[in-house]
1. Identify the structure, out of I, II, from whose coordinates helix-only ellipticity at 222 nm (-39500 (n - 2.57) for each DSSP H run of 4 or more, over all residues; to 500) was calculated to give -21500.
2. Work out Kirkwood radius over Cα pairs in Å for each of structures I, II, then name the structure with the largest result.
3. Quick check for you: by distance in nm of label points 7 Å out along Cα→Cβ at positions 22 and 206, which of I, II is greatest?
4. Using distance in nm of label points 7 Å out along Cα→Cβ at positions 86 and 126, single out the structure from I, II with the greatest value.
5. Out of I, II, which has the highest value for FRET efficiency 1/(1 + (r/R0)^6) of positions 38 and 78 (r between Cβ atoms, R0 = 35 Å, to 0.05)?
6. Output the label of whichever structure in I, II has the greatest value of relative contact order in percent (Cα under 8 Å, 6 or more apart).
7. Computing distance in nm of label points 7 Å out along Cα→Cβ at positions 62 and 150 gives 3.8 for which of I, II?
Structure I
Amino acid sequence: MRIGELSSRTGVPVPTIKYYLREGLLPAGELTSPNQAQYGEAHVHRLKLVRAMIDVGRLSIASARDVLTALDTPGGSLHDTLGVALTAVTAPMPATLPGGESATESAVREQAEGAVEELVGRLGWQVKPESPARQALAQVIVTFRTLGQGELVGLLDDYAVAAERLAAAEVAAVATHPDPDGLVESAVIGTVLGDAALAALRRLAQEDASHRLFATQQSAVGS
């Protein structure tokens, strides 16, 4: 198929497809003339994967490229490839707060990093010291405390229990994929899009919990 048909099949505008080609997110088509190329079903699938990561998973072009490179690298272990995806979906956190940190803020950050270390150790999680998720979690704790929301830090164990259960279910589900190549892609897709699914479900659950607690109280007062 030509690029116009590829655009029709995927719903991605031709200029965007050309941009993805230039950025290395989409492999080049087979040249049939100096100005014409043919694309196949593999391009359709890859284009849908790219759009899923960028539009739904909210990855940057650079992060999406990193994930695709890991997928295309032969011989890479599933664990290592998944690690690339985990790094890609974890937004980098600033080493210090804007404008630098006071002694008090530095102490808060050190305490937060210690809390993360203690949590990971207590749960027995096998996590690399350089995992960006460690720093991301520490930054969340710092922000909670800076905003005077220390009670939310007390929910870390609850978050961890839910996350551990969900992660185990996700990995087990991926392991049932019948195709080895598809298994790697499934793990990456689950990581990238799973964040979006979890966030959406959490919003729905929060709305329900708020209704049950606050709306019920208001109804009782009104009656």
Structure II
Amino acid sequence: MSILHLILQASAVVQAVMAILAGVSFMSWYYIFMKWFAVRDSRRKTEVFEKDFWSGGDLNSLYNSAVNDRHHAGSMERIFEAGFREFTKLRGQKGLDASDVIDGSRRAMRATYQRELDALEAHLAFLASAGSVSPYIGLFGTVWGIMHAFRALGNVGQATLSSVAPGIAEALVATAIGLFAAIPAVLAYNRFSHDIDRLATRYESFMEEFSNILQRQMR
């Protein structure tokens, strides 16, 4: 008995469960590849910008480069752009203390940081839900299939292994598909969460270090 034969011979409820799990698995793999490219691209752009920033270049030149190439800039570059733009705007206003200017710049960076982090974390909740719920959906299909198989045995005079095995095998396919959908989603969620947390730490460290640089320029 092939897997395809077991799926085709399963009851309508079990087939519906399998179809749902197949859809969940397809969406999980789509988000896994999409998130992998997004995290890799963000890490690469962060490393490039950190190299340019700490090479001792002029802040105005870095700012102009970030503004002119905004659509291709990385998250850290956009955080820098928001902070330096607010710093330049507040520094030209009269009646503001140095602490007010730095606080305003830090708030601008924090708002951009939150938007960038939200974009990086998009669809992670789906992977977490798929990883936690898919086995239970598959288990529901298995329980329903086994119940259906035993009800069919009630009409048989003598139950043998050959009459019980096909129905149970059809039902167990639902659990197998549920695990197939859940395992990659859980592994991907844990991996991406770890990578995004590391990027978030780098962004926060940069904001603190950049704030110190701006504070020195106010003296």
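1. Checking each candidate, the match is I.
2. That would be structure II.
3. Numbers: I: 3.8; II: 4.4.
Going through I, II one by one, distance in nm of label points 7 Å out along Cα→Cβ at positions 22 and 206 peaks for structure II.
4. When distance in nm of label points 7 Å out along Cα→Cβ at positions 86 and 126 is calculated for I, II, structure II comes out on top.
5. II
6. Comparing I, II, the top value of relative contact order in percent (Cα under 8 Å, 6 or more apart) belongs to II.
7. That value comes from structure I.
Every number here is computed from the coordinates shown, using simple stated rules; none is lab data. If you're wondering where the values come from, they're calculated on a predicted model, not measured in any experiment. Cβ atoms are built from the backbone, for glycine too; each structure is taken alone.
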